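Quick note: the coordinates plus some simple rules give every number you see, no bench work behind them. Remember, it's a predicted structure, so these values are computed and weren't measured experimentally.
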Structure P
Amino acid sequence: MDDLDRHIAMECERSPEFKAAYEAESALLALVRARQTANLTQKEVAETLHVSQPYIAQIENGTRKPGYMLLFRYANAVGATIHVIPDPRPATIPTA
């Protein structure tokens with residue numbers, strides 16, 4: 001484990017917000033890699049999902065947050081699978 005990995009592990013342990021953001025970014029990068037491995041362009045994925053290519057670009061560069069259903073459809077379009085892993089911590093419901 002290098003210094004960066006150790007730092008990330010420490011931050012994930014210290015901050016649930018950091019951990020959530022890091023995991024979301026890692027998952028997004030995995031989807032982009034899956035698209036590239038499948039030799040698909042953003043335009044081809046966009047056509048499959050019936051959205052625009054700029055919309056796919058915004059998802060991939062993190063400027064747009066897609067809904068879960070679109071992420072599952074994206075994964076399917078690029079031949080990937082999304083696994084949902086339950087958080088072992090007790091759920092908390094935010095109050096207004």
Structure Q
Amino acid sequence: MFARVAVWSPMPQDDRQWVIDAAKSVPGVLDAYHLVDPETGNGLSVAFFEDDVHVSAVKAAVSAKGQEIGWHDEPRPTPESETIYRVIRHG
């Protein structure tokens with residue numbers, strides 16, 4: 001299992017449930033979360049994947065949904081950073 005963690009400064013506050021739904025439509029995506037620090041407004045986007053999932057497939061699904069709903073019609077913020085981690089323990 002691995003995880004993708006994106007750092008947002010600040011975390012967008014618009015409705016992005018569609019991003020999580022689009023990501024989870026890819027087989028092998030286990031779950032995804034958007035987290036925000038209520039004091040700073042900064043946040044994390046965290047998604048968990050089975051080993052055989054390619055992050056590029058997830059990004060393509062999110063991009064296709066964004067295109068479908070017109071999300072890309074105006075400039076949007078992007079994460080400050082994105083890192084892929086191997087999950088070594090979970091409970």
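With helix-only ellipticity at 222 nm (-39500 (n - 2.57) for each DSSP H run of 4 or more, over all residues; to 500) derived from the coordinates and found to be -7500, which of P, Q does the value describe?
Derived from the structure labelled Q.
Work out relative contact order in percent (Cα under 8 Å, 6 or more apart) for each of structures P, Q, then name the structure with the largest result.
Working: P: 22; Q: 45.
Structure Q gives the largest value of relative contact order in percent (Cα under 8 Å, 6 or more apart) among P, Q.
One of P, Q was used to calculate Cα Rg over 2.2 N^0.38 Å, giving 1.26; which?
P
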